[in-house]
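Next come the structures, one after another.
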Structure P
């Protein structure tokens, strides 16, 4: 378990993390989301004792991580996948990590096989691709068979097979009862991976709830209606006080659940070709929630053209 209480970090007059209170529970994958500069990496670094809080505290299993006598047995972390000596082989990199924490060397072969690097274990890490380096970083996080796993952007540089593997690994670790804390900007993967979300913006918590609750609270939804008598259907629905927007050949209806919309249309003898509940994606919900927390806004192509004119 990871527990933050009033966790704050300032750099001069800038507050990077501002009074965070949250708990990362075992047995589930907790996604950690936020725009660039929101304070995610700083928070993870404080959890691992790499940065010192200005105020408040963050503990792992009830104590500060740096006080653990064998930290890799308690917490496995991936923050910088390429924080590896380029002249050292993958096997030797893991060997010294194991030796430093009293971990049997047999564990080295196990994690190399688990992450798919057993056939290149003797190669120098400096020759590894971005994806291979990412796999080695995950192997280092798993070397101590830890109860708590912290992964910052674990799918960077991975191909589709590797991305799916990371997703399955996170789920497996959580199913084993471990605490899994994952930060990623890849919303489509987070939607498939996480059970719980902690979202921060400008150093403060914007949401701390289950994935299901987050989508219910922040994902817009509407009922898509396609009907041969669409003008009559639209008039009927508007007359009942529903919000109806016409987009091409479909009507987008808000204010009533899909079954009730269908029953209303059918009760007036009108035909339906499609009745579908459409819900926004996690990316849409995240963007809506964090719109005021984004530090850098890029201009769209049409805005740039307008300026040039």
Structure Q
């Protein structure tokens, strides 16, 4: 056997911490024992895995390759443990989801409520992240499932489209743009905008669109939710761009006008991103299925 699980856990910890000492402490090994394990790994593979420097350690090219395989191997081990947990009622499964703003605020709360009621043995961690962070986390294995909107290209990952949404402009009912049937995005830039916080996927996307055209949003205020955004819009503080699904829901209780945007990027595909669906624990596969059937179940 070229290695055992402790060897791989140690090597991954060294790569993360850039320190043999701190990695040994994490795994409750003596520094001598940790160093011996790495030397034995290098001897077995016949290559240098680490460069030992005064400020810590750096991965050699062979070490970078080993790290990729070690992470994938340990992910498989964790998935094996998760699948076997279904036979032990005393242990719960765990799914970590990174998702965009719309998913976190609009449909995942209801969807997860139904899913978790049917799966009391499963816990879920749901975090809002930017699209590129979501894709990277799934690729690296720090997230089991990603939910993104827009065009996503990521070789090596499975991308499952499950619905389509459109970005629309929301205005107060008396706003000059309220009677427009549809307008280009550029026509909104002369007005004050209400936006989401900078950490939101949607705000990051809109900022990029504006910057690519050499423009700048006249941002009057930024808030934490679509509901707060629409309340500001209803009060006449400014206008805002948000997903049509959220806008239509909120317009039922607020005096808002919704205007279509004449932009190809306004129509966005919603997708689930995973490494390999068949390698996910059974309960995570069921959750992916619930997400993909969400549009039809509404």
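Largest in mean projected area of the Cα convex hull in nm², for residues 138-273 alone among the labelled structures P, Q is structure P. As an exercise: FRET efficiency 1/(1 + (r/R0)^6) of positions 34 and 162 (r between Cβ atoms, R0 = 35 Å, to 0.05), calculated from one structure in P, Q, equals 0.90. Which structure is it? Source structure for this number: P. Consider the structures P, Q: one of them gives 0.95 for FRET efficiency 1/(1 + (r/R0)^6) of positions 146 and 194 (r between Cβ atoms, R0 = 30 Å, to 0.05) as calculated from the coordinates. Say which. The value was obtained from structure P. To test your reading of the models, identify which of P, Q gives -10500 for helix-only ellipticity at 222 nm (-39500 (n - 2.57) for each DSSP H run of 4 or more, over all residues; to 500) when calculated. The structure behind it is P.
Since every read-out is calculated from the coordinates, none of them should be taken as a lab result. This is a predicted model, so every value here is computed, not measured. Cβ atoms are built from the backbone, for glycine too; each structure is taken alone.
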